[in-house]
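Listed after this line are the structures, all set down as structure tokens.
What follows is calculated from the coordinates using simple rules that are stated; it is not laboratory data. Every value quoted in this text rests on a predicted model; they were computed, and no experiment measured them. Cβ atoms are built from the backbone, for glycine too; each structure is taken alone.
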Structure P
Amino acid sequence: MAATDTTTGETVLSEEERAVLVLLARGLPEDAVARRLRTSSRTLRRRIRALCDRIGVRTPLQAAVWAARRGLI
């Protein structure tokens, strides 16, 4: 799960979150991302939804753009 750096207040992504966002940014559908990460589609959707909620975006694409603009992916 994404954490917040207490010294800077910036969001820090886990390696798994970063991998999800990189694959989504490349245009892979969620089912393909789930297969690559060896997890179920349902679990992946829950993780994406939690990440989107935490960073304040509505869609996985917006999450990928958010991370790219901040240099996180």
Structure Q
Amino acid sequence: MTIEFSPGNGSNPPMYKVGDHVPVVYNSNDPNYAVINSFIEIWLGPVIYAGLGLLLLISFGFQWRVNSKKQDALSI
């Protein structure tokens, strides 16, 4: 059985040519769901979201600390 799919992430120039053999990870129960076994295809999205979440957490923590110091200064 042959299944064709397009990767979710694109690049210019493309990483692979049509007909290239590439490592693929797929669900044996649903082979229509497949991804190329590479860092970009599997982890790029989660890494970006985790990085943004970390930046927001640091930003909110910094803002909380600044506000708590202002409240301490006002209560003196």
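Ranked on relative contact order in percent (Cα under 8 Å, 6 or more apart), which label among P, Q comes first with the largest value?
Details: P: 31; Q: 21.
With respect to relative contact order in percent (Cα under 8 Å, 6 or more apart), the highest-scoring structure among P, Q is P.
Tell me which of P, Q gives 2.0 when you compute distance in nm of label points 7 Å out along Cα→Cβ at positions 16 and 64. Walk me through the numbers on the way to the answer.
Numbers: P: 2.0; Q: 4.4.
Derived from P, not from the others.
Where does the value 0.95 come from, among P, Q, when FRET efficiency 1/(1 + (r/R0)^6) of positions 32 and 56 (r between Cβ atoms, R0 = 41 Å, to 0.05) is the thing being computed? Before the final figure, lay out each step's value.
On the way: P: 0.95; Q: 0.70.
Answer by label: P.
With semi-axes √(5λ) of the Cα gyration tensor in Å derived from the coordinates and found to be 20, 12, 11, which of P, Q does the value describe? Provide the component values of the computation, followed by the final result.
Numbers: P: 20, 12, 11; Q: 48, 14, 7.
Only structure P yields this read-out.
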